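Laboratory data are not the source of any read-out in this text; all were calculated from the coordinates shown. Just so we're clear, the structure is a prediction, and the values are computed from it rather than from any experiment.
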Structure P
Amino acid sequence: MNTTDAPAFFASRQTLDAEAYLEVEVTFECAGDPRVAAAHLCSEQSTAQWARVGVAEDFRPQFAARVLDLESTPLPHGFSVPVPEAPRGPVHRVRAILAHPWGNFGASLPGLISAVLGEGVYFTPGIPLVRVEDVRFPDTFLAHFQGPQFGVAGLRDRLKAFARPLFFGVIKPNIGLPPVPFAELGYAGWLGGLDIAKDDEMLTDVPWSPLAERAALLGEARQRAEQATGEPKIYLANITGEVDTLAARHDVAVQGGANAVMVNAMPVGVSAIRALRQHARVPIVSHFPLIAAFSRLPAHGVHSRVITRLQRLAGCDVIIMPGFGPRMMTPAHEVHDNLRACLEPMGHLRPSLPVPGGSDSAATLERVYRTIGHTDFGFVPGRGVFGHPMGPTAGARSLRQAWQAIADGVPLDERAAAQPELRAALDAFGAAS
């Protein structure tokens, strides 16, 4: 492509039907003219090789992605990250807004991902480093998607838990335990105040902890905990597996006693979750394996909020994501971006409950709450509950005690003087907060 062809891939918002286009925000580093590079990017993800030899035709007016806005800054020292076979020429860092005609692929998640996050984006001539920062969807596109079945309000109604965070607990170890001791730990956590006891993302349907047996025992333990506490509880079963097993695993888990299911979103694919959403009778929770593999570097890949938006589109009621603090190696502003992607208006789609995770406990609850600034989030300790020095019941109780102190405006250390569970949590986990 040359400077003569490039203008065909530029447009203003006023000349386009906004409902026919996604807006895709990208940052990239290029060699050569940034306008030509941006035009190449649009061409590669839409109408590349648009003309047949000897045939007078131009598909660009109908099918081309277009640049709506572009800002560039010279990089006198070259690319920020060494890239094998990098193109030569003056290097610029560019931020651009692209309009992508979604009619090219329809209301298809695989089609959307192939176009916006596919080969055309990451193999564009002159652009060795590119990051898709955000995607915004028009109402006409969103109308084809169900989104979350329950969402934040539906989950709160099920748990009768309002005006506070929802408390999850990850039963460890990662690979799980045999169903009997696993159920005992779940019951102990619920007894202390957990709303949701969950499988870890690495525990699925395995010989040492079969899903059917685990769900039956956890379902029975959940009911006993509900009777003992007078509060609804949720057992969250991990049904991650091959795509053709998800519906059957959902049924096994729910029939056994699970009243929510978890899927590792990227390993199974968001299209698989969308299909599960058609079948599911309980809330769907997604977990984040694989996301850091392509979202961590600021110069290349995809911003994790794009994946969050796709999970919400697919129908996830709860989205577990990398949270605050050094353990997750995720900038705070990116966590906030993901929180907003769960909760902000998105056509008719219900909000998904965001659950920022990362080595949390009663000692970190206040910091997380103050950082987020509201209560519409899930709080998901593992060791903070099940590794509590006084046991899981005390660990879960310390969360409730910490929250009550926060709600009452009382310093945690002051409240802990009369509450040994909270005191032990602050002593054991406070250094990591």
Structure Q
Amino acid sequence: MTIFEKSTELPVSPDEAFAWHCRPGAFLRLAPPWESIELLSSDGVAEGSRATIKMKVGPFSKKWIAEHHDIIEGRQFQDRQISGPFADWNHTHRMEPAAPDRCILTDRIEYRPPLGFLGEMLGGRLIRNQLERTFQYRHALTTGDLKFHSAYSEEPAMKIAIGGSTGMVGSSLVSFLTTGGHDVARLYRSGPSLNDGTSNIVWDPAKGTIDAAALEGVDAVVHLGGHNIAHGRWTDGMKRLIRDSRVNSTTLLAKTLAGLANPPKVFVCASAIGFYGDRGDEIMTEDSEPGPTFLSETCNEWEEATAAARDAGIRVVNLRIGVVLSPQGGALQKMLLPFKMGGGGVVGNGRQWMSWVCLDDLPRIILHAIQTESLSGPVNATAPGTVDNREFTKTLGRVLKRPTIIPMPAFVVKLAFGEMGKELLLGSTKTIPNRLQQSGYEFAFPELEPALRHLLGR
């Protein structure tokens, strides 16, 4: 039997660390973003309860069934493999008191690779490296989330309704909030509950319908919905879909909230740094004017669509989100394969600014916006460490240990992607998060290279 063990001091009591791990969303929150892992079912953490996950490696997928056992409330639980990729696997999660309101989290795994001695010889080092990467990520994320939630530990748990909850950002936000003890209701078009501790509020923005009664009494509403702007070339039809999916849904939600007898105190609605357009080396703050591009006009209308809620006295935060970095989706996911194959390089002249934010920071920013009464209106949700495309390219290549010598000239971008490529790949937007930092938000990942190493397990 081989043993892997990692310990980290957490800024909370053992009871709170234990509760965090047992709440809905903990598994998805802790899943490394560079892995393809899907939670198929879970009975929660109780003696004899089981969880089933599906892991994908390349074109192959494997189900893994684990059973919880040896649970000591507030201190420990274990997972043993019932069926899966290992010959044996037993994972102990242990929380020991260290000081007042602090504890030591220890993950101890006893395992035997498949195929006996041959499996150990061929895959032993790979398994060890994967465990090191995985638990480095898990412990860093656990520490950051618990530190953030503990800052608001005296505040009561909230009921938060979320539109766009199944996208990359929305899924991360849901698991962050549920592990923090908040009650999440998803604004959902149809279908059964996702069995993840959340509830559903039925709406259909295309038809202009919503269950307004179900929104009565919620503490906060977050809206992240909108058609993917990088899904295809911007034909006239695609541009209408991009615009309407944002503006119409936000208008419906804002007017509905304004008409409630017991409305939420705050409405956090996504926007984007596309509001500013292509501005070269000019530094963009929340006070900067919108640009003249399609995205600028769309973002401006998107933010104006929240007016009904604001006029009704609801605090509205228009979160201008930058390029969200995650290997699970978005720009970084699209870059990874060519970069890993040594085909990465600068886009255009490489001097266009890229204002980005790490996916692990964004849910914390959203909760900070909910909890911070001084924040309203436009707020730039971008890391302070803005880089140009050339620096981004060099940094990603360095993290992946790959050359970055194959450029993509501007004319190729325009030919291949049209208006979309011109705005998204060649446009330059240099933003600074003035209002976030002035309100006291501390970025977990203010600089690019540490963010990429964390997200990619490098």
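Annotations for the structure displayed:
- Structure responsible for 18.2, with Kirkwood radius over Cα pairs in Å, for residues 117-308 alone calculated and labels P, Q on offer: P
- Among P, Q, structure where semi-axes √(5λ) of the Cα gyration tensor in Å as derived comes to 45, 24, 18: P
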